[in-house]
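What follows is a set of structures for review.
FYI, it's all coordinate maths here, none of it is from the lab. Everything numeric in this text was worked out from a predicted model, so none of it was measured. Cβ atoms are built from the backbone, for glycine too; each structure is taken alone.
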Structure 1
Amino acid sequence: MSTVRVTSLPAPRGRGTTPVSIVVGALVGALTVALLVVLWGLAATLVGGLTTTLPVGQALLVGLALGAAVGALRTGPDTAPWLAVGIGLAAGAAWLAATGLRPLGLDAVRPVWGVGFALLLLGLAGHLVRYALRGIDFRRLRRDLLETIAVRLLRGFAFAFFGLIILFPFWYMLSASLKGRADMLRDPANLTIDWSQGARELLVGYREVLVTFDFLNFIGNSFLVAFVTMTVTLVMAVLGAYAITRLAFPGRTFLARSILLIYMFPAIVLVIPLYAVFTQLGLRDTLPGLLIVYPATTIPVALYMLRSYFQTLPKDLEEAGLIDGCTRAQVIWRITLPLAMPAIASVGLYVFMIAWNEFLFAFMFLDDPGIFTLPRGMVMLDSQEVPRQYLMAGAMIITVPIMILFFWFEKYLVGGLTAGGVKG
């Protein structure tokens, strides 16, 4: 008796290609390239100082062709990444050839802003179109699949929009801080940086701020105040959070619910009576005065955050440590603290940022320039006699260290803030 062996044939390479995929890819490509060209033109004008135009019509046509090609060359539910990027590069080369290497109508041929960015952004556009169409079966197109494509597009537009509004003020501070006084007065709206001046001329604002206005001393004062505040806050908050979550004592429930009661009172309401009391006690115009106020305002929020995290830690480990002969302090040091390190790191960074940036109490309590913190010292730069680039240099000095700390400890910050959100 003969048997018939049935073998499955490989799926055709173009099985993901349909007229719908080509049309949708063309629309996605047009929107993507138009957005990238607008961002490209803004960057060339604001950062490069070039006279440009925004050929949105050309961008839409190039995007239609690019997206249609990506949609037509799909292999199953996806397009090969190298192929999508290659299509974008080919579209960019064709656009450059058609415009004579002047895709934005630049006043002169600029290899970086013209050829370089054209190829880079069109290659990126090919990849983005491929990402928007990835995993979509256009042979059985449903409403939820179209919504998936729309969400992917909106996500890209949202990233571009929020990235622009976040980076623009930072770039303005940087460019203004690197200008000379004459350049700032001649064209304050110009955001370009003249790198040909050399480091000595570019950094004159930072040199004046750090040396002449004594910002090196302010940095030391701010670091001292922020570090001590963070240390005192963490010690008190760890012990308090552990006591509330693990120990039974009268008033525990009321205390747990009233931790954040201090935040019902605005700081401006507290500063006047504190000013009067500290003046009588001789604590005004001293750093120890700030070291009393700052922990008092940061301990409640740190205690609340650590309490939420400690509630997620299993009690069995601590009970096992007590059974093995550990004291309560040893349990906290050897078991609880290592388990809670992500939360402690995130709370410590948060408290450090609060103390580093605090202005109201420092402005009201400190009068001696020798003990100014950075935010208090910034007031010295907010004057008609001080050039604006010095003010921007001071703002960069305040911002950059805390940004570096934030990005360095970002994984601890995100993990610590979300770990206590769900009990289990």
Structure 2
Amino acid sequence: MNTFLLRSLALSSCLALCLVSCGRGRDETRLTLGDERFGEYVPGLKGKRVAVFSNQTGIVGNVVTDNGFGPHLVDALIERGVDVEAIFSPEHGFRGDADAGERVESSVDEKTGVEILSLYGKNRNLGDEAMGKFDVLLVDIQDVGLRYYTYYVTMHHLMEACANYGKKVIILDRPNPNGFYVDGPILDLNYRSGVGWLPIPTVHGMTLGELALMINGEGWLDGDLKCDLEVVPCLGYDHSMKTSLIIPPSPNLKTMRAVYLYASTCYFEGTVVSLGRGTDHPFEMFGHPDMPDRGYSFTPRSVPGAKNPLLLDRECHGVDLSSKPLEEIWDEGINLEYVATAFKDLDMGEAFFGKNNFFDLLAGVGYIKEMILAGATAQEIKARWKDDVEAFKVKRRPYLLYPE
């Protein structure tokens, strides 16, 4: 397993399963993840062929011991006599070390001998052969709660396939590290893509279990299909909590600060500006060779997880966010000042957004780019989606499993 600890640079004494509740200091109640609650789901797997959708984050209970991480769900199931026939892997692969967007081939897990079926790329492995391998699908993967983070999209495709083939889906729920707020516009389906699949805000504030219930309840599967769905909830969790992760959910979200800044800095993926891929702190900075020198520079290099980053080997002048207090990031939510600052600095007009429409796909709407080009302030743009946020909060309420 990937043994790189995901660290929080500003939460002192931030241990695995330590919860920090906004405005309340430390909460000593232990959080119990869905995957730990074996008594709730393992008995129902007797005599069934099981597939698991997971990656390196599927550590049971997010537990770190003196000997390293606790067992992966796949190992824990096999130890309990469960017949695990297949592993489905998302973007970045089962080990979580592939580049963003990199095609990952199917393979075999060396430790268990279980076949790994890649679900990222053109071949989603959701046809007759793959779907005939199992009776029940378990989902245990750490999401970060943003519309352009692709794990929920893969879950949606799996739910749809399982509904078509009459397979049951059990979500072993995990906390959403960005589950304490909702922000951003609701996706205009004209901009539907692999980085935006459902009509939800950029930051939806839901766990995967809650989102799966909403997918079923709102008829978001093709043909208004309904998936045979069960959610094993976490215990001791509510949406005000800040939870720390023990393993990076993907190669370039290396710290909790990056997880929180991701809602704001990911927009740079649709521009000519680097957000620090190829450095030690991706998503915690931004810059370009032609931006003014404010005393901070960085140079993207080819590294594992970022083999060919934007502006490779070019010195970029920019802004360092790697020491910004977490409380400020939490209070700001999506902060478009970063993009607006870079846009003004470079004075490139529409060329700032590159040669494709990826910025619009990330934004999920067309008006954000239009307003930036027209000189609108970040506050004016954010006011445009305020009603979207409030409407979504009402719409999602029947599907919430945890107090707001």
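A few comments on the model shown:
- Per mean count of other Cβ atoms within 10 Å over residues 302-309, the highest-valued of structures 1, 2: 1
- Given -6500 for helix-only ellipticity at 222 nm (-39500 (n - 2.57) for each DSSP H run of 4 or more, over all residues; to 500), calculated: source structure among 1, 2: 2
- Structure (1, 2) behind the derived value 1.70 of Cα Rg over 2.2 N^0.38 Å, for residues 62-285 alone: 1
- At a computed 12.0 (mean count of other Cβ atoms within 10 Å over residues 142-149), which of 1, 2: 1
- With Rg/Rh (Cα atoms, Kirkwood Rh) derived as 1.11, matching label from 1, 2: 1
- Parent structure of the calculated result 15.8, 53, given that Rg and Dmax of the Cα atoms in Å, for residues 230-309 alone is the read-out and 1, 2 the choices: 2
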